[in-house]
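Each in C-alpha cells, the structures are laid out below.
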Structure I
Amino acid sequence: MKTCKKCNKEFDENLTFCPFCGAENADRKLTYIERKKAREEDTEFMLSKASIQQRDIDSAKQANLEDIKAQKIGDLKAEQKKSFARIFAGATLMLCSLLPAWLLLHEDINPNLKWVVIVVAFLVVATGASVLISDIYITRALKEMEKQDFMVKKVQFNKGPMFVYSGALYELVAKNTCPCCGTEMHIEDLDNDIYIVCSTNRSHIYKVDKEAFIESFKDKIEQK
C-alpha cells in the first residue's frame, strides 16, 4: 500500500493514479505517453480486481468464524409485510400519477403545461416502477428463503446476504478489515458457499466453513 501525495488516502501500490482523487503518484514526472500508458494499466488492474476470478475462489484461505457475524434484521413475517406495503405504495404511486396526467392531456390547456405534466408523470411512474420491481424481487426471495433455514441469498443491493432461522431474518456482516490491505470487507454468497471478500481488491477472498458457522450460530442462539 502507498499513500496519496494529495489526499493522504492509502491505495494499492500497483497503481500510479490515486483511485480516490485522481492525483498522479509516480516517483518522477511522467511524459504524456507514459501518463497515458499508466492510466491504461491502472484501469486494467482495477478491472481485474473488480471481479472475483475462479482461481481466487479455488485458492481462497479459510476464514476465521470470528470474522463474520449474523445481524438480526427482524421478524420474517414483518419484513414480508413491509415489502408488500412498498409494492402497494409503488403501484398506487404509478396509478395516481397516470390518471391525472391522462385527464389533463385531454383538456384544452397550454401545450407547455402538457409537457410539464408528461415529464412529471414519467418521473413519478419511473420511481414507482423502480420500487415495484425491487420489492417484487425481495418478496419472492423472502418467500423462497422461508421454505428452508439457512438458505443464504442476496436480497437487497445495499445489504449483505441474508438467511432465515426460526422465523427471523438475519444479515451476514464482515466484522473485521482485510488483513492484506486494511480496507473494509463484505460477505458474498457464491454457488451456495459463503465468502468474505475485500471491498478494494476482490482477489483477497476467504471462504467460510458454512457448516461450522451454522453450528456456531445455533449454539449462540440457544445460549440466549
Structure II
Amino acid sequence: MSKPARSIHKKGRKNVIGSFMSAKMQVLVEWESQIERDFMYYLEFDDDVRGYTSQPTRYRYTREDKYKYHFPDFEIFRYSTPKRKFVEIKPLHVTKKTEFIEKTAAIKAQMHTDGFDYSVVTDSQLRVEPILSNLKLLYRYIIHQYDREKVGLLVKELKAKGNTSIIFQELVSLAQNYSLALIDCYSCISNKIFTFDTSSPLSFETVLTLSEARNQ
C-alpha cells in the first residue's frame, strides 16, 4: 500500500485523532475522526478488501474553472476489481450542506473522467447497532492464533454429527474437549470459521453457523 499523501498532526486540532492497527495489513493506519476509525472495522471484516490507505493522494479537480485539490480519506484496494476506489468519510449533517454537495459533485465528475470510483460514507451508515459493536468486539480477537489442528478436529466432529449450527455456549463447552479456550472460540468467529447474524448482539445464546467457505 502507498504511503499517505498528507500526515495527520495533533497540533492545533480540536477533534480526536489516532492510529488503528490493521490486522489485515499488519500496519498502523492513521485516522483523523472517530468515524474514520469506525469505517476501518468494516474494512477489516470485508473479505473483498485486500488493503486500504488513509489520506492516499493529493487529487486535483476542476471547479468553477479553477484547479482545486482534495485529499480523500481512504483509498480501498479490492480483489474483485483493479479500479481505484476513493472514499470520503463525513458526518451526515455535513453532507447536506450546499458547499459540500457542490464540491463532491465536482470531485465525482473528475474522478469519473479519470476512471476512478468516489463515494461518501456517513456516520449514519457506519454507526448501526449492534453491527458496529459486534465488529469492535470481534476485532479484539482477530489476530489471536488458535490451534488450527484442534479447531479442524472440532469442526470435523460437528460435520460428522451433521451439525452445521451450534449455540455459542455449546461451542465453548465442546471446545474444552479439544483444550481450546474461550478466546479461541471468539477468534474462530472473528476469522469466520463460524458466522452469525450480526444484526443481533453476539452472546452465549447466539446461534453460530459453520462457514462452508472457511471449512472446506
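Readers should treat all values here as calculations from the given coordinates under stated rules, not as data from a laboratory. Here the structure is a predicted model, which means the values were calculated and not measured. Cβ atoms are built from the backbone, for glycine too; each structure is taken alone.
Observations on the structure shown:
- Value 21, calculated as relative contact order in percent (Cα under 8 Å, 6 or more apart), assigned to which of I, II: I
- Computed 3.7 for distance in nm of label points 7 Å out along Cα→Cβ at positions 167 and 191 - originating structure among I, II: I
- Structure from which 13, 28, 28, 17, 10, 4 was derived, P(r) over Cα pairs in 10 Å bins from 0, in percent, for residues 71-158 alone, options I, II: II
- Between structures I, II, the calculation of Cα Rg over 2.2 N^0.38 Å yields its largest number for I.
- Read-out helix-only ellipticity at 222 nm (-39500 (n - 2.57) for each DSSP H run of 4 or more, over all residues; to 500), computed value -10500, structure in I, II: II
- Among I, II, structure where Rg/Rh (Cα atoms, Kirkwood Rh), for residues 135-206 alone as derived comes to 1.02: I
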